[in-house]
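Next come the structures, one after another.
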Structure P
Amino acid sequence: MTGGGGARVWGLHLAILMALLLAQAWLSPYHLTHLSRIMVLAVFAMGYNLAFGYTGLLSLGHALFLGAGMYAAGLPAQLWGWTAGPALIAGTLGGGLMAGAVGLLALRTAGVSFMIVTLMFAQAGFLTVLYLAPITGGDDGFAVAAASRRLLGFDLSTDTPRFLAAWALFTVGLLASLALVRSRFGRTMVAMRENEERSRMLGYNPFAVKLAALVLSGLYSGAAGAAYGLLFGYVGASFATIQYSILPMLYVLLGGAGTTLGPFLGALLMVALIEAATGITTAHQFLLGAALLALVLFAPKGILGTIRERWVKWLP
């Protein structure tokens, strides 16, 4: 999973990144914005994939990390006029710090208990945002000022700069994820997922490895939350609801858990499925559920996971 085929692996990822960059020449402003949103959500899903797909941490609390990043970026921009660069850094760190704080407590449990504890933390975070509505905006949220949506002199509220910023974030996230999972620590994460007791016998500390993986996952989620708020100009409590804990799990399961490109493929296909189903019927959730059921029955390892298992063994 994490070794071999180095040139092919890096070549595939770089080719996809280049194809996305070149796509802006043919896409309409609407589709360009749509693709920007998908790339940001894919970064969020990459973070979830590090925790779940590679380390085996089934979490329902990632909306807390996304929301922490979004508010850690949006509030300084709103209250103190921070520009996009410092706000993005603050949001990334906010997601990582929140993940570390949750992990110190939640990782004392495992399995279903861990899932429930992370869900409880996420719900507590959502209720806190509502309680602090005079500052956070509560359910209504707030719009990020145009002056704060500037990065290196570019206005992120316009189509091309917004796309390029989303592409740059996606590029850094994807290549960092690839380097991580092919590293020694990445192999340790996979070993922890496959057999924690054997990893412990080999001298690894499961708590430390899982905490590090969760913090990395939080950094990705925080960066995605900060970028979403800055690129699309809105910060609100809806991004801290359980829906945004379930979405990255669905993206990862659809694309392929434990594959570096799975989160992007899953996010792309899920958004496309929702759009197609919405155009066909008002019961679009039914069609989406049927598609996911078919996936679980016929490709339980996700699309890329199945492709790797059956045909392309070198996919990371």
Structure Q
Amino acid sequence: MTLKTSQTHSMMKYFIFIALAMPFLACETKSEKADEIEKIPVDLTIVRFDKTFANASVADLPSLKATYPLFFPEQYADSIWVQRMQDTLQQQLHSEVVQRFPDNSVLEDDLTPLFQHIKYYFPQFETPKVYTTTSDVDYRNKVIATDSLLIIALDTYLGEAHPFYEGIQRYTVKNMKPSQIPVDVAEAYAQRYVAPPRDRSLLSFMIYYGKILYLKDLWLPKVSNAEKLGYTEAEYQWVEDNEVDMWRYFVENELLYSTDPKLPPRFINPAPFSKFYLEIDNESPGMTGRYLGWQIVASYMENNAASLQQLSILEAEEIFKNSKYKPKKN
């Protein structure tokens, strides 16, 4: 049956209206969620232990140990802390930290919305008590998170060009900047929600880190995708441009289900570049397996009605098979 002309025009107007209205409806939905998240109460307490220790004298040591036992393991003699107090290099380090973080404003601006987002998606989340400290630039342990407390080593976030970081490899030092604090904190808490891999296959590692990145994506909506991965914008552009070729390489070389212990250092662990053993290696960033895992997890969540709680415990194989993942072609 053919519609009359007036009916046709009415239908066309209706569909045009819907098409034009969809972006606004989507924005309204996002805005409503953002408003809801902003209303979530967060009682944020930040204890600047770094300042307290830097301003303390040897005579203050007993009271410091009584007030902050967390930072004074019993196996260390008092002489260790006295030496630390009197060390000129430590004093210079504390001075640099205070100069970069004179107050708590940067931490409050970053952590408050992050904790609101975590609580929105995981209502059982309790805001931890935050302690800041220095760690002799222990960049392997920049953030330590538990259910009740969060420790941030501020001397690992002084800025990638800081002279204290000379000698540290470029792929590491590029993320030793204040803007990386919420990213590292988000990763620390995502690791507490995501079940670790149950086997040693490359796919399991890819999906594990893909889940973590998926949570970081939800929790840090204003942070760029590059920063969530610890990439520069150029590095992120590279993985986007080469997603098809990377995926083809993994499939054709039957790497996904391989448990070869050499694969995580090549494609999962932080590194200056990924090791495809091709000419592209010097152009590639490290952790390309994490990027692909992120795309697989995102595709799974787009095509399946799964909650975040379900996602966190699902096996990598189930996620992969039901993801309908297809690498994006540029």
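Okay, here's what the table says:
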read-out: For semi-axes √(5λ) of the Cα gyration tensor in Å computed as 43, 27, 19, the structure of P, Q it came from; value: Q
read-out: Computed -16500 for helix-only ellipticity at 222 nm (-39500 (n - 2.57) for each DSSP H run of 4 or more, over all residues; to 500) - originating structure among P, Q; value: Q
read-out: Structures P, Q, by distance in nm of label points 7 Å out along Cα→Cβ at positions 96 and 304: label with the highest value; value: Q
read-out: Comparison of P, Q by relative contact order in percent (Cα under 8 Å, 6 or more apart) - largest value held by; value: P
read-out: Origin of the derived value 1.12 (Rg/Rh (Cα atoms, Kirkwood Rh), for residues 200-255 alone; candidates P, Q); value: P
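No value in this document is a laboratory result; all are computed from the given coordinates. Nothing here was measured: the structure is a model prediction, and the numbers come from that model. Cβ atoms are built from the backbone, for glycine too; each structure is taken alone.
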